[in-house]
Each structure stands twice: as structure tokens, then as C-alpha cells.
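Colleague: In what follows, structures are represented as C-alpha cells.
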Structure 1
Amino acid sequence: MAFTGTAPNGQPYSDKSKMTAGLLQIFLGGLGIGRFYTGHTGMAIGQLLTCGGCGIWSLIDGILFLTSDDRTDSQGRVLRG
């Protein structure tokens, strides 16, 4: 499914996938990989240094990536479905 046009926030959709970000975050979130993927480097380093908040932060973050429709990349563009 291709997302064209603009997202509800008026920006074009991101080239990053929320499914990919969510799965990376669930399985490799202790290393901050899902956040590195979306370009949120500061948060990714925080997750890397805390082992994903002992796994809790990364698990919740991954679930939120998969379930919400308003997660963005580092440029503020909504992740595509």
C-alpha cells in the first residue's frame, strides 16, 4: 500500500515504516535500533545506555510504534503504515 499526499499534520509521509520501527524496537530496543532507524539519535543513545530501560521502555515504545498512527521520524513526518 503506497501512501501519497500529505499526512494529517500537513507534512508528506516519511519513507520509514512504523511496522519496521516497531519490530526493531521490540526485538532490538535494548540497543535503541528502532530509534536509530527513525532518526531519533538522542533517544536511541539513551536506550542504548540504559539497555532500553531494562527492556520495559523499549517494549512499550515498540508497541506504541505499532499501534499509533501519529509516530514521526526525526523530521516530523508521520511514519507510513
Structure 2
Amino acid sequence: MIQFILNSKIIKTDENSGITLIDFIRDNQHLKGTKIGCREEDFGACKVLIRALNNNTVSYQNITSCISPLGNAHLLF
């Protein structure tokens, strides 16, 4: 089971961990604001902001969701 937070909502899914994060966001969660540009990390329209807690410090980074597997989101929960 993959778990992560998406737009302040806890997501729990048994979806294949190898699908891309963008496909899960757009197709399974019906959030079409994240755009598909190239699926090669060049265009940047698919970037999503990730928040992580490390040693009681919140940090942010953006990732290219068109090449990031859904399974990687579980690590950020």
C-alpha cells in the first residue's frame, strides 16, 4: 500500500507503484492542473511541490512528476 498526502488529503492506494506520479494525479485523482508536456523532464509543466519533514525541519523541493514513479511518493509521507 502506498500512502502520501496530496492537497492536505491522505491518499492510500494499491495502484501499481511503477506508474508515474503525474498519471496517478491526473487519472486517479482527477486533478488536471498538473500538465503533461514532454514526459522527459525537459518541459517543466508537470512539476509538483513536495514537502518533507527532516529532523523537525520542513523542507520543500519540486519534482518532475512525469518521470517520478508513484512509489516514490510513499517515501515522502
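Each value in this text was obtained by applying a stated rule to the coordinates, not by laboratory testing. It should be emphasised that the depicted structure is a prediction, and the values quoted were computed from it without experimental measurement. Cβ atoms are built from the backbone, for glycine too; each structure is taken alone.
Colleague: Upon calculation of Rg and Dmax of the Cα atoms in Å from the atomic coordinates, which of the structures 1, 2 produces 12.3, 39?
Modeller: The correct label is 1.
Colleague: A value of -14000 was derived for helix-only ellipticity at 222 nm (-39500 (n - 2.57) for each DSSP H run of 4 or more, over all residues; to 500); which structure in 1, 2 was it taken from?
Modeller: Only structure 1 yields this read-out.
Colleague: Now for a separate question. Once FRET efficiency 1/(1 + (r/R0)^6) of positions 24 and 56 (r between Cβ atoms, R0 = 35 Å, to 0.05) is calculated for all of 1, 2, which comes out largest?
Modeller: Top value of FRET efficiency 1/(1 + (r/R0)^6) of positions 24 and 56 (r between Cβ atoms, R0 = 35 Å, to 0.05), among 1, 2, belongs to structure 1.
Colleague: One of 1, 2 was used to compute distance in nm of label points 7 Å out along Cα→Cβ at positions 8 and 32, and the answer was 2.9. Which one was it?
Modeller: 1
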